[in-house]
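Every number in this text was worked out from the coordinates using simple rules, so none of it is lab data. Here the structure is a predicted model, which is why all the values come from computation and not from measurement.
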Structure I
Amino acid sequence: MTKPITKKQDCASLTGNPPSMQTERLSLNYGNKTAFKDVTLEIKSGGITALIGPSGCGKSSFLTCLNRLVELTPNSKVSGRILLGDRDVQALDAISLRRQVGMLFQKPNPFPLSIMRNIEFPLWEHGVRSRAEIDGRIEDVLRDVSLWDEVKDRLKAPALSLSGGQQQRLCLARALALKPNVLLMDEPCSALDPISSEVVEDLIASLRGRYTVLVVTHNLA
């Protein structure tokens, strides 16, 4: 980014609940290849913002800049500025940032674990140890994505035994379990059938006001 900052902060006390995000002249290069250049965008607090464009124009890469996942890609170089609330994301601890800025990918990517463990694992990794709290969060987020009634009697079943639509809802529940403020979604319905897509789209709409959401989509509706 434009000004290296060595002291990393957590994401506590962010302005706005949930906070907005914005980019200022954001550019990304992979080696000598430009993914996108000089993008300035405001993602409003509590709103659902759609990012639409032709295939290959850098939409997915743009998302990975917002939570700094792009830093894991060799030869990537980001310039410009990204704000989460009033904080420059470069000033934030990357792990803390990614906890606050969750992501849902194009294709469902559940861990090769049980349904329950898919949600339990990231909670454990982020320091949640209370069994009662973990069990409560599992039920809460599965209810949030309308999956609880479908899986409550088989939580120890493999996540990969679920249908594609159920797997994507499980991945959304997994992201919600960490209580993020922002959700990034990269064409979350592109690999789903029409019925499953409608269910996921309705779920996304229900997030308005509770989360700041940015969705990459080809669906103008």
Structure II
Amino acid sequence: MGEVRRIGLIADSHGDFERTALAADALLVAGAERLIHLGDFCDTLQESSWINTMQVLQRRRMLTVKGNNDFQVETLLHERHLGQDQAKVELRAYLKSLQTTIVMDDLCFAHSLPYDSLRSFYEPVDDGTTVKASKIFHQTTHHIIFCGHSHTPVLFRWRNERVTREEIPRDITFSMKDSERYIVVVGAVANNDCALYDREAAHYRRIRLD
């Protein structure tokens, strides 16, 4: 991963495997060298899509963190007697293998909060204020945290000890400075959002699929 320059970011599929595949392919065409899914590829109410969505992630070799829906599906499958249902057995093992965060140098990828706890699945970073983001900046040292969970793309910026909450415009590339820190809520692929981050150029671009 250390040599990967361009990272494609997808979050919150909620069982929409066709849109997830569309986003993955669009990001690869845009130059992504590695795809990362920020959790909730499953949806507890969309059981018929669980296997198909997992297969989209596996075929495109996406790194994936666990979201709250993924955790709930894992728990549900653990409580079931799966018998000879090999696909569900594989899904359960796949879900169990997922981490809550992925850290790559000064970057952190999480479903929501950048911690290894149940709370990190469920509590959103974005509540319309900068309170939670400010707390995360004080408690961590990551330069950039990429997350999902909240479905609307939002940027939190730490600059000169001050935190701002900003909308992320569509299809516009912007620079991320070494002197600042960021929390980026990528937005839900189920709502046609994904993103591309260029580590070398320090550029981020929100990509719309519609």
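As an exercise: Cα extents along the principal axes in Å, for residues 61-100 alone, calculated from one structure in I, II, equals 28, 21, 11. Which structure is it? Show your work: numbers first, answer last.
Details: I: 27, 21, 16; II: 28, 21, 11.
Working through the options, I get structure II.
With log10 I(q)/I(0) by the Debye sum over Cα atoms at q = 0.15 Å⁻¹ coming out at -1.01, pick the structure among I, II it was computed from. If you can, show how the numbers build up before the last one.
Numbers: I: -1.01; II: -0.88.
Answer by label: I.
Check the numbers for relative contact order in percent (Cα under 8 Å, 6 or more apart) across I, II and tell me which is largest.
Numbers: I: 28; II: 23.
Ranking I, II on relative contact order in percent (Cα under 8 Å, 6 or more apart), first place is I.
Supply the structure label, taken from I, II, corresponding to percent of Cα pairs over 15 Å apart, for residues 37-140 alone with the calculated value 64.
On the way: I: 73; II: 64.
Matching structure: II.
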